[in-house]
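So, here's a batch of structures to check.
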Structure 1
Amino acid sequence: MYVLGIETTGAFASAALIDDDAVLGYVKGTDRFSHLQNLMPQIGSIVRESGVALKDIDVIAVSCGPGSFTGIRIGVSSARALSQVLGTPCVTVSSLEALAMNAVSEAGEAGENVLVCPMLDARRSQVYAGGYFLEDGWPVEKIKAGPYMLDEFLQKAQSYDSILLMGDATDTYAEKIAELRPEGTETASADIKYQDAVTVARLGAKIYAEKGGLAYNQVEPDYMRIAEAERKLREKQRKG
C-alpha cells in the first residue's frame, strides 16, 4: 500500500512515500517555514524518485497538528487538494504521536519503560505535549495530549522513572527545562527530535488499516490551542 506522508507542523516541511515499511521517497526542506513554496515541489520530487504515479497512491496521511498554525493550514489544505483531485482517501495524524515514534531507536532496550514526551513550543512558556509508551513501536498515550504550561506538564511526567523529551520546546525552553526536569530525564538527539513525514506516513498507514480513510472535505486541523482566558486562569492558579 502506497502512503504519502505530509508533515508541515514544524519549522521544516517534509514529505515521504512508503510502501508497507519501505521508504520509497523522502524529502525534507532546509529553509525554515518555507512550506508554501516547497511542499508541492517536494511531493513532485518523491513521486519522480520513487516511480510511483500520484494516481497510484492509496492514502494521503497528513500531520494535522498541533504545531505551527500556518504550517498546519498549509499541510491540511494541500492534503485536501490532492485528495479532491485524485480521489484518494486521507487520514489525519497527530504530530505528537508521529513525533513520539521517532524515539523507537533511542528508547532502545528500555522500550515500553521510557515515557516519550514530545513537546512543541506554544509560546509564553506553554507547550503542546503528551506522554507515550512505545509498544511494538507504536505510541500508547499515558499523559493526555494537550496544551500545558511547561512546568505543569513536567510535573505530570515526574512520576515516571525514565523520560525522553523531544520537540522544539526543548530548544526554546532549554534553560527552564534544566531547572525543572525530573530525575531520569534525557533529551532526544537532534536527528530524531523533530517532526518527520516518514513516521506520519507509517502511523497513517496503521490508522487507515484500522479505521479507514476520510474524504477530502472531512480533513480538519487540530490546533489544540489554549484559550487566552484559560491561560490567564492557569497562570493565576499556579501563582496561588
Structure 2
Amino acid sequence: MSRRLKTLEFAQMTLLAKVEDALTSIDVEGGTPDKLLGDDLGMDSQELLCAAVDFEQIFGVKIADGELHRKMSVLDLAMLISRKRVSQRTLGSFDHSLSEDIAINARLEDVYAGLFNFQAWPEKLPHVRSVNTRYNDGVFQEFDMEVLDGKGGVISVRSVRRCEPERIRFFQPQPPKFTRHHCGEWILTALGQDITHVVTRHAWRLAEAACEIFPDEHGVPSAERVRSWLAAHARSALDRWKTCLENGAVQ
C-alpha cells in the first residue's frame, strides 16, 4: 500500500482505532479499549515515555511527563488525546474556564441528537425545570431555561446556540446572576463506532453579585465556589446524559 493510501486510511479511522494502530506501530499488540497499558499490555515506565513522544508526533498534541501511566486503559489514552485536541481551541479571552468530559457508549449521532433537542431536556435532566423556545432553525437556537440551583432555588438563563457537526457552541445573553458573561461548547468525538467522547467547556467573567450569592466560605474564595458549582453542574449533566443515552432514551 502506498504512503498516501495509508495516510488516507489512517485519517478515516476512529480515534480508538488510530490509538490501537499507533500502539501496534511500537510493537504493542492487543490494545483493545479495556486493556491497561501496564498490567495488560506490559508497557514499563521507559516504554511509556517513548510512547508519549511517538503519540505527540502522530496526534499533534503535547503529552506531559507522567500523563501516560501503567494503570491507564487504551480508552483512557484515547480520551486524553481527544481532550488535548479540544484544548487547542480557544473560547476567547475570559477570566475563568473549565472543562469536563465523559465517554458514552452510544453512537455520536445519538449523543448529538440528545444535546440538540433541547425541548426534551426537562424530561431527561433532573436539574432542568423548564425550557421555552424563542427561535430554532436547526442551526441557530435560542431558548429560555430554568435550572434548579441545588439549594432549593431556581436560576433563569437565556441561551443562544450555533449547532455544527460534532460541535454545539453557546453564549448566554442572560447568564446566571453571578456571571457577567458566560459561554461554552459541547464537542463530540467518535472514539469508536459506539463510543462517543463528550467534552463540555465553559468560560465566564464574574458579576459583582457573585460575592453575595457565593460569599467566601471556610477559606474558599467566591470565584472558586462559582467554579465548583459550574463544574458540578456540568458533571451532573454529563453523568445524566450517559445514563439516558446508554439506556437508549434519546428522543
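Derivation of every value follows stated rules applied to the coordinates shown; laboratory data play no part. In this text the structure is predicted, and so the values were computed from the model without any measurement. Cβ atoms are built from the backbone, for glycine too; each structure is taken alone.
Have a look at 1, 2 and say which one yields 24 for relative contact order in percent (Cα under 8 Å, 6 or more apart), as calculated. Corresponding structure: 1. For FRET efficiency 1/(1 + (r/R0)^6) of positions 77 and 205 (r between Cβ atoms, R0 = 41 Å, to 0.05), the calculated result is 1.00, so let me know which of 1, 2 that is. Structure 1 accounts for this read-out.
Supply the structure label, taken from 1, 2, corresponding to Rg/Rh (Cα atoms, Kirkwood Rh), for residues 21-68 alone with the calculated value 0.98. The correct label is 1.
Looking across 1, 2, the calculation of Rg/Rh (Cα atoms, Kirkwood Rh) that yields 1.01 traces back to 2.
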